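Below, each structure is written out as structure tokens.
Derivation of every value follows stated rules applied to the coordinates shown; laboratory data play no part. Here the structure is a predicted model, which means the values were calculated and not measured.
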Structure 1
Amino acid sequence: MFTILEIIEILITIVAVSYILKPYVGGRGYKQAAIISTFSIVFHELAHKFVALSFGFRAVYHANIWGLGIGFLFRIMGLPLFFIPAYVSISGSDPLGFALTALAGPLTNLSIYVISFVLLRYFSHMDFVYENAQLIYSLMRINMLLAIFNMIPIPGTDGYNAISALRYL
């Protein structure tokens with residue numbers, strides 16, 4: 001299901017995105033940024049991979065070295081973050097499968113947003129939630145932004161890919 005190269009690229013993504021996001025997530029620093037990177041970026045891309053595989057497509061995870069480089073540059077320059085840290089290359093022939101694969105990433109981000117929101121709203125009295133409220137809030141905020149951005153139907157986004165695939169039904 002995963003090649004050694006994919007596992008290495010997942011680890012590269014986590015390390016690089018954690019460094020890039022560290023100033024924006026506050027709290028405990030690099031560890032918190034690594035948790036957010038994994039749940040926000042890696043889970044988003046793995047959702048694409050697993051849905052694509054369920055349709056019988058070929059799906060390979062890739063760290064986007066150019067995108068990560070832009071993220072590093074923007075962080076150093078203090079610019080707003082806008083970069084594409086990873087992607088899954090997919091090959092197959094079912095338009096509905098492609099559309100659902102494209103939607104899987106943003107729906108994963110939306111799910112993480114909802115879970116984070118519910119934890120903060122209804123379970124803040126629990127020790128784990130109370131002690132990790134800043135982490136959960138950052139996770140909620142970043143996943144909502146990712147879900148919204150990825151659904152904008154401009155070339156290169158999941159929203160555009162879903163609409164493009166549906167045209168062939």
Structure 2
Amino acid sequence: MVTTMRSNDVFRGLPHDVFCFTMLQELIARSLSLAVGTYKHVVGSLHVYERDEEACRQFLEEGYQSTDSIMPEMPVGDPWASIRSVLDAEAAIRSGRIEDKQADEVELYWGDLIRLLQVFGHSKARSTDGIARIRGRMSSSAYDLYISQRLPAAR
């Protein structure tokens with residue numbers, strides 16, 4: 001997949017854009033029963049705004065995010081029933097209902113995505129117990145950093 005962008009903010013936009021576009025790439029590949037190929041991100045103007053320079057420096061100096069960590073691979077097969085489950089879980093979480101069983105009714109990959117939404121919901125509700133419970137149910141360690149960062153937000 002090749003994505004061409006006229007302009008891209010390296011700090012605020014690029015990380016989210018690459019995630020979204022590669023997720024779309026995986027969804028299309030799975031829907032068509034194809035292997036996921038390479039991803040190329042082409043940008044005409046890649047930039048950082050002055051207001052973000054200090055935050056960029058702090059991010060680069062943190063040093064604890066390994067570049068060896070990779071996201072789990074989306075399961076082979078038609079993803080759309082699982083996506084519907086994720087969307088249903090998101091709607092429930094937005095309305096204040098966080099139901100553990102929703103994440104158990106889909107493949108581990110999709111269950112972890114539902115659990116991440118639940119972690120976010122529990123952090124909004126300031127429930128450290130809820131976050132800790134979900135953390136113990138994750139099947140992948142790829143999301144540990146995100147979950148750890150949500151715990152203080154819940155306090």
Structure 3
Amino acid sequence: MNVGGEALANRLPPGRGIGSRIRGWIRLLLVLIAAGLAAVFVVAFRLNPYKDGRVWLEETHRQMGFPPCTFKAVTGLPCPSCGMTSSFTLLAHGDPVNSLRANFVGTFLAIALLLIGPWFLACAVRGRWLLVRNVERALVLGVLALVLLLFARWGVVLLTQAI
């Protein structure tokens with residue numbers, strides 16, 4: 001009799017905590033998301049973060065045919081996500097220092113996604129949530145932390161430009 005395991009199972013909502021079974025369609029979705037994350041890093045690796053002998057800390061997304069940042073074009077100020085593509089690309093090329101310089105939130109996000117992809121695959125293969133007591137709560141806290149960091153960094157960037 002596993003009293004500790006039963007007590008934990010009784011405290012967690014069904015299907016949401018450590019060891020909870022994952023439905024088949026969610027397992028498939030986890031695999032597809034992990035494949036999508038892998039594709040993001042393949043693209044990041046294929047982009048060139050060093051053009052004309054200098055490091056691109058912004059505008060790397062233009063190599064994929066996207067237009068310049070509309071926010072920056074209109075206001076003359078960088079948007080909260082300016083430097084994210086450059087950050088991912090620099091990290092994919094093994095340049096963490098310049099990745100942090102481009103947008104440190106992008107560096108943290110890239111590292112988190114490098115960990116989340118294999119975790120999604122492991123959960124899908126095992127058919128159970130691993131290491132997390134409440135998946136929804138972990139996702140909400142992760143997104144909230146990302147948004148707060150993104151806007152805090154943006155505030156610092158705007159303040160340093162004003163000085």
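Suppose you compute relative contact order in percent (Cα under 8 Å, 6 or more apart) for every structure in 1, 2, 3: which one lands on 19?
Numbers: 1: 23; 2: 19; 3: 31.
Label of the source structure: 2.
From which structure (1, 2, 3) was Rg and Dmax of the Cα atoms in Å calculated, if the value obtained is 16.4, 50?
Working: 1: 16.4, 50; 2: 17.4, 46; 3: 19.6, 67.
Structure 1 accounts for this read-out.
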